[in-house]
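Nothing in this text is a laboratory measurement; each read-out follows from the coordinates by a stated rule. Quick caveat: nothing in here was measured; it's all calculated off a predicted structure. Cβ atoms are built from the backbone, for glycine too; each structure is taken alone.
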Structure 1
Amino acid sequence: MPQESPSALVSGAGTGIGRATALLLAESGYRVALVGRRAEPLDRVKDEITAGGGRAEMISADVGSPDGAEGAVAATLDAFGRLDTLICNHGVGASAPVGEDTPEGWDATLRINLTGPFLLARAAIPHLIASRGSIVNVSSTNGCQAGPGWASYDVSKAGVIMLTRSLANDYGPQGVRANCVCPGWVRTPMGDDGMREVVEKWDCSLEDAYWLCARDTPLRRPGEAAELAEVIVFLAGPKSSYMSAATVVVDGGGMAVDGSSTAFHGPQQRLRELLG
């Protein structure tokens, strides 16, 4: 009998990094469960996958709730009979400084960004043990460094990194791998939302806003969703079979840069860079 193709559950699969990851998984031979709160973008991704000869199921669910997370895993198993990898990619960027946030706002961000991956992993673990599968959580460089007024977002993404390490430690002996990806600025609908504040403050275009936020990274540009998907699919699959508990930063080298060092470029070099 031919070997059954693996299956993956991808949260936040309708747009951005989640969409790119789902498409690449399907291209790589996975059957893909597309999970998110909005049905319309999920349907579009499902159509893209099936048009290419792949198999996908759309699951509309709020995975920040126990019922939503458990239902998403159950629906994946109903559709495909097994679960080989869990990609927790969903998230929100809403945040504020601690003194200006509300308990409700704080809870909402952590519920989606941190409790959601916990609930999905909790529901998926027995099935990933059975398949000796993998988990890839999408955190952020803001899990390692603070952004301006982004307290709940930063804390939630730092928690995702430690959740990943805890999963790897607790379930590695049963064959489950867990790794984490930390993107920097990436061109996605969520990235566009984040750029709006830069556009307003600098009175510039969206393209210029991305450039301003990436100008001091070694690669001098934001990332693309497809570039993140390549890393996520690598970590999900057998080519990374001895990687677990890893935090992989994908930010064009930005976190390697000492912010004060940009002064050492000198005014002429900086002027040339600013003018392109």
Structure 2
Amino acid sequence: MKQLIEPNAQPVVMGILNTTPDSFSDGGKFQHLDIALNQVEQMVSDGASIIDIGGESTRPGAADVSEQEELDRVIPLIEAVKRHLDVAISIDTSKAVVMQQAVASGADIINDVRGLQNEGCLQVAAQANVPICLMHMQGLPRTMQENPQYNDVVGDIIDFFEQRIAACLAQGIKREQLIIDPGFGFGKTLEQNYQLLANLKAFKTMGLPILSGTSRKSMIGKLLNNEVEDRLIGSVTTAVIAAQQGANIIRVHDVKETVEALKIAMYTLANK
């Protein structure tokens, strides 16, 4: 698992699998276990190295989901993927109980949009002893896009990561377990999102792997004036830019297209 997320490794693709009825892009598509498993198999075949499984939508305005409902959505799929496929699994959750049971069921990575700030999450993550992705989000999903403000978007987010890393280390989590995600679309304006993308390399100074997730997001739709289903070109373009800026994990819905674009982009960089 470690070789997938080392800071200086070639970028890998993380395929998104939401088992939710209300996610902004694929809500309702993969609620049935057999359909979800088929989608995972396709993403692995297309070149995904990690599958990110989530049971609660974090789109702007999303409603909360109970612990039990989230567990019911994600645990059977994690177990099924582990039985049938040799691929790393990431659990996309902010709930300590879900983290704990997901790792016990076979999840290899914890991916938390709230950066382990919810009650019990630091303790569970420390006990789990797996890689952890700390994401930055200003505010909460219901309100995060109402009026995001920063003194310096890159500097402020680096400060946030330094605080969360310190909290993790104090809990006994090793620095080499950590991954950082600046949280495109999570409490950022259109301009702030593209400032982050243009300056993603600044986060390399932290010496940690970087996850970038721009796939099908509103930062693409607002700039190109298109709907979610028409954002493939924008998603692949932002993925390539992120990789060129040093991102190590690219989180996407469209795995095949992203894998092919990254292969060309990174081969070109290697032959400068």
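When distance in nm of label points 7 Å out along Cα→Cβ at positions 10 and 82 is computed for each of 1, 2, which one produces 2.0? The partial results should precede the final answer.
On the way: 1: 2.0; 2: 2.9.
Label of the originating structure: 1.
Of the structures labelled 1, 2, which one yields -15000 when helix-only ellipticity at 222 nm (-39500 (n - 2.57) for each DSSP H run of 4 or more, over all residues; to 500) is computed from its coordinates? Mind dumping the intermediate values first?
Working: 1: -15000; 2: -13000.
Of the structures listed, the value fits 1.
Identify the structure, out of 1, 2, from whose coordinates distance in nm of label points 7 Å out along Cα→Cβ at positions 202 and 234 was calculated to give 2.9.
Values: 1: 2.9; 2: 2.3.
Label of the originating structure: 1.
Looking at Cα Rg over 2.2 N^0.38 Å, point out which structure of 1, 2 has the largest value. Before the final figure, lay out each step's value.
Working: 1: 1.03; 2: 0.92.
If we compare Cα Rg over 2.2 N^0.38 Å over 1, 2, the biggest value is for 1.
Just checking, which of 1, 2 has the largest value of FRET efficiency 1/(1 + (r/R0)^6) of positions 218 and 242 (r between Cβ atoms, R0 = 30 Å, to 0.05)?
Greatest value across 1, 2: structure 2.
Can you say which of 1, 2 returns 0.99 when Rg/Rh (Cα atoms, Kirkwood Rh), for residues 42-105 alone is computed?
Values: 1: 1.12; 2: 0.99.
Going through each structure in turn, the value belongs to 2.
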